[in-house]
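Below you'll find a set of structures to go through.
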Structure P
Amino acid sequence: MKIGFVGLGNMGAPMARNLLNAGHVLHVFDVSASAVQALVEAGAQAAVSPKAASAEAECVITMLPAAAHVKSVLTGDDGILAGIARGVAIVDSSTIDPASVKAFAALAQQQGNAFLDAPVSGGTGGAAAGTLTFMVGGSVEAYERVKPVLSAMGGNIVHCGDTGTGQVAKICNNLVLGITMAGVAEGMALGEALGIDPKVLAGIMNTSTGRCWSSDTYNPFPGVIDAAPSSRGYTGGFGTDLMLKDLGLATDAAKLVRQPVFLGALAQQLYQAMSTNGAGKLDFSSVIRLYRRDDAAT
């Protein structure tokens, strides 16, 4: 297929590469000229704007930081809706609020384009490996049309329901992720303070009832899991500021439906403290630094 791809950041770039590897023809746009050039060298064609990236596309994919960026890319004078042909589906893999998704879908529908929210889980590693989970909201017909494209970038493509439900799934998942990471950090730090070897403690947790992804795959204690960001100075993972953003989306959405999120609100404050202290770019597992006593952890 001819695909327009807008947003070539840490997630978007490897996703676009997997589409190229699957044989699709890509027209790509990003505000970073170097990001575009890297994809051109991999076989993509550069576009001067989102409008140009969409002009000949049979499907358009966006991967952007926030709802404001999605709105600008969609509705600007050189935006996607100014260049896309009628009937072409727009797939937004950004993580944004469900209300914005519904508003963007309504704008797209006015000119005959389906808009699907398809946020992802799996991180930069999953993006590079093509094993992402896509949580897709939209009509069944539109979902079936874009599923083959998404399958080139992910190993688990799930239709969550109507427009916006993909984002609901994503923010609920990341709400749990933020809470469990803080819980594992608290437990690991307590174990260290009480004198148990962190690797021994992690091994017990990972074969007992405390087992979770935050412990057995992404443990926040340095040296416990070699491949985790905690073992490389909390670099190259899912940033604290991104987790803070997602928890904000969850707590804001909860307010709209008057649903309590007691632990989510507390977790949000923990990551806010990390961000305020200058750790916003570090992986979110660095939240353990709020608990550890040694000077190297501060």
Structure Q
Amino acid sequence: MTEIASDARVAERSTLAGSQRRLFYRRLLANKAAMAGIALIVLLAVVSLFAPWIAARDPQDVDIVKRLTPPSPGHWFGTDNFGRDVFSRVVYGTKISAEVGFAVALAVSAFGLVIGLYSAMYKWLDQLLMRFMDGLYAFPAVLLAIAIMAALGPNAGNLIVCLIVVFVPSVARVVRSAALVAREQTYIEAMRALGASHTRIVWLHIMPNTLSPLIVQGSFVFAEAIIVEAALSFLGAGIPAPTPSLGNLLSDGKMFIYNSWWMTLFPGLALMVSVLAMNLFGDGVRDLLDPHTRQARKGKSRQ
């Protein structure tokens, strides 16, 4: 009889989990912002993964004879002041921006998760870590990034390290807030009374409650990292030329914006689409995972 009851409970839990997944998928498909973001992210992923096959030419090939050629069937996005194919350079620039944004978002999420969780659990560590995070957070992102890059030197590796330092405070603060709420729940007190270790409580019982805001914040960090990378490269403090990052392409086009508009337009559109994709995805996921935000938006739509 005990085995039959146990099997029945397992089947009931499996059915409940299946219905919850189906409900989540229905909500996801009904969320237009999330679906639009996912579609654009898939497009960016395809461009990043298959850039050598999508790009018509080598982005570094110079052809002075064809310099500043407007868009044509031979050069879809025209050529730049050195005769390089702008379409190929935009494709590779989008690939570089996506790689930098993904690396920064992944590392920032990992560091922010650890810092936020342990800051919420230990008061003495909270004072030490969060005051340091507050100090970093007080500086504007671009100014702090410029200062760090001036000390480290312009290259892709240093840029990723710089952006991790810039964006870790925002993620750590979000995770800490969610962990503080979870720490005061009754079941956490019960786990302490049963003698569970702090490590078990942190990683098995508190950490799952921080994943929803962490995912949302990570998507926004992805978008912000792309913007700051482009800004630094535009200013000459990011990825060094002639590497075709979107910031470098915009910097190259600023001197020819009146006569050769395509040098600025197409990299700017690529940057806009990349940032829009992550922001739409983040907004959509936030609506799915946060019932308060979902109810607030429903109330506004009814009004």
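Each reported figure results from applying straightforward, stated rules to the coordinates on display, with no laboratory input. Everything numeric in this text was worked out from a predicted model, so none of it was measured. Cβ atoms are built from the backbone, for glycine too; each structure is taken alone.
With P(r) over Cα pairs in 10 Å bins from 0, in percent, for residues 160-271 alone coming out at 13, 29, 21, 15, 12, 8, 2, 0, pick the structure among P, Q it was computed from.
Numbers: P: 14, 40, 31, 13, 2, 0; Q: 13, 29, 21, 15, 12, 8, 2, 0.
Only structure Q yields this read-out.
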Checklist entry - Taking distance in nm of label points 7 Å out along Cα→Cβ at positions 256 and 280 for each of P, Q, which is largest? => result Q
Item to check | Per relative contact order in percent (Cα under 8 Å, 6 or more apart), the highest-valued of structures P, Q | outcome: Q
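So Rg and Dmax of the Cα atoms in Å, for residues 72-207 alone, computed for just one structure, reads 19.5, 64; which one of P, Q is that? Don't jump to the answer; show the numbers that get you there.
Numbers: P: 19.5, 64; Q: 21.4, 72.
Comparing all candidates, it corresponds to P.
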Checklist entry - Which of the displayed structures (P, Q) returns the greatest value of distance in nm of label points 7 Å out along Cα→Cβ at positions 200 and 224 on calculation? => result Q
Checklist entry - P, Q: which one has P(r) over Cα pairs in 10 Å bins from 0, in percent, for residues 152-191 alone, as calculated, at 25, 28, 22, 16, 9, 1? => result Q
Checklist entry - helix-only ellipticity at 222 nm (-39500 (n - 2.57) for each DSSP H run of 4 or more, over all residues; to 500) computed as -14500: which structure among P, Q? => result P
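Which of P, Q yields 3.9 for distance in nm of label points 7 Å out along Cα→Cβ at positions 112 and 248, as computed? If you can, show how the numbers build up before the last one.
Values: P: 3.9; Q: 2.8.
The structure behind it is P.
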Checklist entry - If Rg/Rh (Cα atoms, Kirkwood Rh) is computed to be 1.00, which of P, Q is the source? => result P
